[in-house]
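Coordinate-derived values only; no laboratory data. Only a predicted model underlies this, so the values are computations on that prediction, with no experimental measurement involved. Cβ atoms are built from the backbone, for glycine too; each structure is taken alone.
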Structure I
Amino acid sequence: MIGGAIVWSAGYAFIGMATQGHASIGDILLLFIYLELGAMVGIYFKTNHMPVRFLIYVAMTALTRLLISDVQAHHDNPNTADASIVVVSGAILLLALATLVIRFGSSKFPSRQADRRD
């Protein structure tokens, strides 16, 4: 059901873009979010575990979409969005560092489940 909802939502967003005649960067990033969610569901059904990294990738893409829309909204007066740009950029950096820590930890300390498959 989750996979079907993702496909339905992505199709609805794509049809909305097609009726507008163009797609903004935010729309394209929204499609990337749907793609990452679909990949996450596919990996879950293949391996029976949910990779945390994909959740972080979805959050990073969502924050990037928020950052782009925030910059576009305050394009005329950039001083009004300075604090929010720094906060969102810091959150993206923090998630990137979390991904780095998770990847390093999984390479140095692999789970027993991964050892059984090799």
Structure II
Amino acid sequence: MARFELMVRTDFAAAHSLRGYPGECARLHGHNWRVELYVECSELDDLGLAIDYKVLKRELKQALAPWDHYNLNDIPPFDAINPSSENVAMILCEEMSRRLDNERIKVSRIVIGETCAAKVCYWP
């Protein structure tokens, strides 16, 4: 069966600290986090689209708005779990799945980069 995978990219700025980390990352610091959202689809709509890129961009920006320019450690669930790149990717993927998944579209992965040289991929 053929599948399509679409991707949109954005970024947000946020601070965090890793509780219990044995090094500098235990101190408060910030990143311009790079985010890639991937969705997959095997059936196109009547226009020949999986989903409009505008919808993906809008939903991703709305999901990130509560984190943008904040200290992630102050925001649930990161007030209880470490705001590591891995946890940020997992939580964002869960949120995007709630927003986008339907009978045709499924979030396939989230990629989060703290820097241009370090990123994590999360698959649900």
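Compare relative contact order in percent (Cα under 8 Å, 6 or more apart) across structures I, II and report the one with the greatest value.
Top value of relative contact order in percent (Cα under 8 Å, 6 or more apart), among I, II, belongs to structure II.
For the read-out percent of Cα pairs over 13 Å apart, for residues 4-43 alone, a value of 50 was computed from one structure; give its label from I, II.
I
Of the structures labelled I, II, one was used to calculate helix-only ellipticity at 222 nm (-39500 (n - 2.57) for each DSSP H run of 4 or more, over all residues; to 500), giving -7500. Name it.
II
From I, II, which structure was FRET efficiency 1/(1 + (r/R0)^6) of positions 68 and 108 (r between Cβ atoms, R0 = 30 Å, to 0.05) = 0.30 calculated on?
Source structure: I.
Of the structures labelled I, II, one was used to calculate P(r) over Cα pairs in 5 Å bins from 0, in percent, giving 2, 10, 15, 17, 17, 14, 12, 7, 4, 2, 1, 0. Name it.
I
Give the label, chosen from I, II, of the structure having the highest value of distance in nm of label points 7 Å out along Cα→Cβ at positions 12 and 100.
If we compare distance in nm of label points 7 Å out along Cα→Cβ at positions 12 and 100 over I, II, the biggest value is for I.
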